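There are structures below to look over.
Derivation of every value follows stated rules applied to the coordinates shown; laboratory data play no part. None of these values were measured; they are calculated from a predicted model. Cβ atoms are built from the backbone, for glycine too; each structure is taken alone.
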Structure I
Amino acid sequence: MMLRVGHIGWLGTEEGPGYKTVAWCDINAAKLEAQARRHPGIATYTDYREMLQKAKLDIVMIASPNYCHAEQATAFLDAGVHVFLEKPMGVTVAECDRILAAWKRSGRNLGIDFEVRVSPFAQRVQALMGSGEYGHLRRIEYIHHQGAWVAGGSQSWRLRPETTGGLLPECPIHYIDIFRLLAGEMVSVQSVSGPNVLPQYGIPDNICSHFFFENGVLATMLNTHTHSAFGRVGDPWQNTADYMQPLGHDMSMIFTLTGGSIAVDFLRPAMTIHRFEEWPSGSGGVRVVQDRVEVFTALGMMAFFHDCSRQRNEFLRRCVEGLPPIQDPVDAWRTHRATFAAEQSAYENGRKIRVDYTLPF
């Protein structure tokens with residue numbers, strides 16, 4: 001039997017053994033018409049309710065803005081459709097709970113698009129840590145400087161908490177999920193936010209968070225939206241191949257283990273691996289020595305850590321074969337619980353919050 005796939009927001013054309021894209025939904029009619037001319041066999045809708053009623057889908061891939069997720073995902077799950085949902089699940093804890101409860105009663109697959117956890121980056125770090133060659137994990141650091149979202153554009157919904165969920169439920173939630181994947185379960189969080197300087201932001205334009213784990217690991221995350229910038233027309237850096245990203249944009253992680261460290265430069269992309277060795281000999285002290293650098297430029301930056309197609313195609317394959325998704329929905333929900341707790345701590349001037357994992361069913 002061929003499973004019928006529909007898309008909301010992102011007009012994919014997935015087709016493989018046992019599944020085929022048959023419907024698209026987007027509020028932008030001109031965008032739909034342009035795509036339909038290239039793919040005349042795919043039905044188009046501007047209202048997801050009409051698609052749900054008419055397209056007879058088995059699977060829906062939802063990539064609409066964050067504030068649409070709970071309504072759309074719940075409707076399809078309640079109709080008996082498998083759902084692959086862009087992160088975050090919702091813009092509040094209550095919305096995430098609502099989706100998880102709908103999944104539980106549906107008997108269908110629910111996949112959350114945490115594609116970073118299945119990326120070559122994550123697999124390589126897991127292999128290095130699993131080898132035992134560098135000891136066991138003690139700390140993680142994540143730093144991301146990016147530019148501002150602008151008011152009035154197509155992405156302006158990201159600036160308001162009621163439509164985006166906050167700063168951390170946007171991109172940073174991916175790396176909170178990586179924290180949990182590699183370090184185990186976190187028990188409490190603590191965040192601080194400096195004064196905003198971007199007037200269009202209804203959410204913090206910066207947050208620094210600490211995540212405390214059951215096994216004693218500490219993860220630190222710094223996100224700011226005020227450093228990365230586009231150069232003025234004619235600036236030399238704009239014409240230089242090395243600057244494929246806006247000036248000042250950087251994103252990196254460091255994993256500190258008991259016998260060494262692993263640094264990841266996502267934009268380069270590359271990994272630098274250090275080991276600790278006794279120095280001076282017999283002193284009991286250690287020095288940090290570079291072991292090697294692993295470069296992934298041939299793979300490409302997006303494929304290195306942010307290849308959405310890998311996660312989508314695996315979800316589709318598993319639906320066809322009657323298998324559960326790669327990540328259990330409850331596990332993905334727990335990442336959301338930790339993320340929203342960290343966001344709340346920033347609003348409460350750094351109050352340390354114990355993460356509540358009480359299931360909504």
Structure II
Amino acid sequence: MSGVNKQKVRLGIVGLGNAAQEHMKGIAASDKLELVAGADLDRARGRKAESDFGLRSYGSAEDMIACEDIEGVLVSTPARYHLPVVAIAAAAGLPVLCEKPLASDLADAKAMIEIVEQNSVLFQFGASYRFLPTIQTAREIIHSNGIGQVRSCLEHLIGGRGSALVEPLPLSHYPEGEPGGTPMGLVDHGVHLIDAFAWMTGQSIRSVYGCGNISGHAPTPESVMFTLGDGAIGHLFYDEGTVGLSLPGEGVFSAGGGWNVEGYVAPGGYDPYPCALSIYGSTGALRIYPYANLLYHATLEGVTEIPLPKLPEPNHFRAQAEAFADLIRNPVHPAVPDIDAGLAALRTVLAVYDSMKSKSLQTLEAD
């Protein structure tokens with residue numbers, strides 16, 4: 001194709017739904033990347049992406065790959081469709097950046113790994129939280145002994161507009177009767193935290209006990225207790241089917257765009273129910289607001305707000321895609337989460353459902 005810019009890494013994206021919008025915004029802001037094409041069965045989505053981002057759109061991944069000179073594929077379809085798209089890209093010898101969760105079940109995930117290995121293609125798992133300034137800085141503080149030995153990790157997201165108005169993800173996202181639920185629930189959101197807590201602390205999750213929502217069923221509260229390798233414990237709790245309770249002073253102004261139990265909060269907007277993580281150690285603690293781009297460090301001397309780069313969401317999608325581009329041009333990039341990281345996060349989520357069925361603690365193999 002004439003006029004190809006070989007300085008920028010040329011990407012194609014498959015799946016042009018809500019998550020893809022944030023990826024495309026991030027990539028559009030990068031001087032390292034060029035998003036040249038997109039594919040989606042919904043042609044209206046394709047036309048909108050053409051108008052908004054100046055790409056060429058196709059009705060299938062096969063057509064996009066056959067017609068475009070691209071160097072990598074970003075997979076942003078619902079998880080149940082990741083495997084066929086990865087297979088198409090891998091067969092063409094193209095590197096893949098795949099959104100979370102890796103797949104909707106272990107069989108698909110294992111098949112994906114086999115396909116990637118058979119075709120010797122590069123693969124990056126879309127653990128986008130690892131590219132948020134708050135998460136990266138919190139990890140640095142933990143690894144420099146800034147809070148001592150980690151003792152506990154928490155995230156609670158509770159609220160919404162009552163059970164009558166809660167909107168679970170459609171069956172196009174997760175098969176009926178299988179793990180699924182709401183946008184800010186365990187499968188679609190909690191998988192981020194399962195990966196992020198392990199990554200920030202440098203410890204694998206060793207056991208889980210809890211309950212999660214089932215695709216096609218009425219959403220209920222979800223709860224996960226987990227243990228980390230050094231004995232720390234963690235708790236995730238999600239419920240989008242109740243009424244939120246935010247007292248004065250509990251909300252924050254969000255530096256970036258982001259999601260809470262009531263939907264999307266625009267950059268600069270007030271978030272009464274901010275996504276917040278807490279990590280407590282033997283000598284200190286951290287409060288992390290990933291989307292709001294706020295980080296607080298507590299010690300016996302008091303609480304300090306940690307300065308951060310002004311690069312909140314959607315810039316972490318840009319940073320993730322740029323890391324993918326670096327991986328394409330130079331296939332040695334240890335900071336990039338690989339397919340094994342995606343498999344570990346998926347195994348942990350599915351182990352929660354095993355614990356729900358068996359009513360017993362589920363132990364995970366050490367890495």
Structure III
Amino acid sequence: MPTSLKPKLLLPVLVLAALLAFPALAGATLSYVKNPFNGQVFVAGDDGSGARKLGPGRTPHVSPDGTAVAYLREGAKNAQELQLAPVAGGPTRTLMVGWRESSTFAWSPDSKTIAVLRGPEIGERNLILIDVASGKQSFIASGYFSGFSFSPDSAEIAYARSGSEDFPPRSDVFRFPVPIPGVVNVRAPEPVRLTSDHRSSNPLWGPEKIVFVKTIEAGKRKYAPKNELYLMNPQGKGVKRLTKTKVPQLLQGLFPTEWSADGSRLLAEFEGQDTSYAVLVNPKTGAQRPVAEQGENGFVGTALSADGKQVLGFTGGFDPSGKHNVVSVPSSGGKAKVLVKNALEPDWSR
């Protein structure tokens with residue numbers, strides 16, 4: 001073989017080797033947990049192929065661009081550490097210590113910013129935005145939070161905050177601009193209040209609208225009010241009720257999980273005592289239907305593909321002691337596809 005041909009052949013060989021070593025890079029990224037009582041976080045291709053262990057931890061969150069996985073690791077003296085692992089391999093970074101409520105988490109759509117809660121084990125939390133590139137933390141607000149979500153353009157964040165830990169939370173929804181790295185404002189920006197009824201929570205920002213939870217019927221129910229989903233525009237105007245849900249006593253109702261990219265489909269989770277299962281909601285009519293199995297051992301939904309065609313989740317219910325498989329289910333109905341056996345808490349970038 002002529003020497004002049006070797007460099008031309010070497011590059012494709014190296015590229016192929018990289019793809020074989022890290023198959024998740026070839027498509028969307030899937031992450032999940034095995035051995036929930038001694039959790040280990042894994043990363044793989046979105047079909048479950050080419051799995052690789054990232055390390056001990058739980059509640060993984062895949063960046064929208066599929067290049068990184070954020071997850072909780074318990075460090076020395078039970079320190080709650082926010083870890084960031086590159087999917088392509090390399091060292092893992094500790095972005096923050098003191099992370100609380102690890103399931104309450106948001107990536108910005110451009111994968112540049114992470115929103116988390118930081119604080120003591122008991123008491124008020126701080127809503128923190130972390131610039132992924134620099135690791136810089138920006139304080140947004142303090143209080144008791146029940147959900148937050150970035151705008152589709154990643155420029156703002158909507159969050160629900162209460163001044164007390166009462167249940168149900170006396171919370172309202174606010175919006176706030178995401179700090180731009182390197183830019184110093186002459187005057188600190190102020191949060192914009194979007195609701196003022198003290199019973200609005202769990203905002204999920206979608207295309208041109210925000211879906212959120214209102215607690216209602218407090219005077220009619222014996223144990224606690226129920227959740228219904230409402231819609232409003234990003235200015236807090238045009239509020240309208242979306243769902244009308246039958247919620248038995250001891251159950252809470254719907255919590256929004258994820259929008260499809262075009263806003264035509266909405267995934268939610270029906271929750272309550274010993275109950276958590278995925279529900280698809282029509283954002284125009286409010287019609288709803290379970291994705292798969294319901295009840296205590298039902299299908300827990302964790303993510304919706306950007307095109308709205310597949311729901312990611314795990315079988316066997318929310319109890320970590322149960323038998324679980326990570327599966328995807330067609331939104332239009334059909335048989336679940338097992339992606340990973342004996343695993344739970346999945347997320348993906350599909």
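If you work out distance in nm of label points 7 Å out along Cα→Cβ at positions 292 and 324 for I, II, III, which one comes out largest? Let's see the in-between values first.
On the way: I: 3.6; II: 3.0; III: 1.3.
Between I, II, III, the highest calculated value is found for I.
For which of the structures I, II, III does the calculation of Rg and Dmax of the Cα atoms in Å return 21.7, 75?
Values: I: 21.7, 75; II: 20.0, 63; III: 20.9, 85.
Comparing all candidates, it corresponds to I.
Given that semi-axes √(5λ) of the Cα gyration tensor in Å, for residues 148-187 alone, derived from a single structure, equals 28, 10, 6, which label among I, II, III identifies that structure? Don't skip to the answer; put the middle values down first.
Numbers: I: 28, 10, 6; II: 27, 16, 6; III: 26, 13, 7.
Source structure: I.
Comparing I, II, III, where is distance in nm of label points 7 Å out along Cα→Cβ at positions 100 and 156 highest? The partial results should precede the final answer.
On the way: I: 3.5; II: 2.1; III: 2.7.
The maximum falls on structure I.
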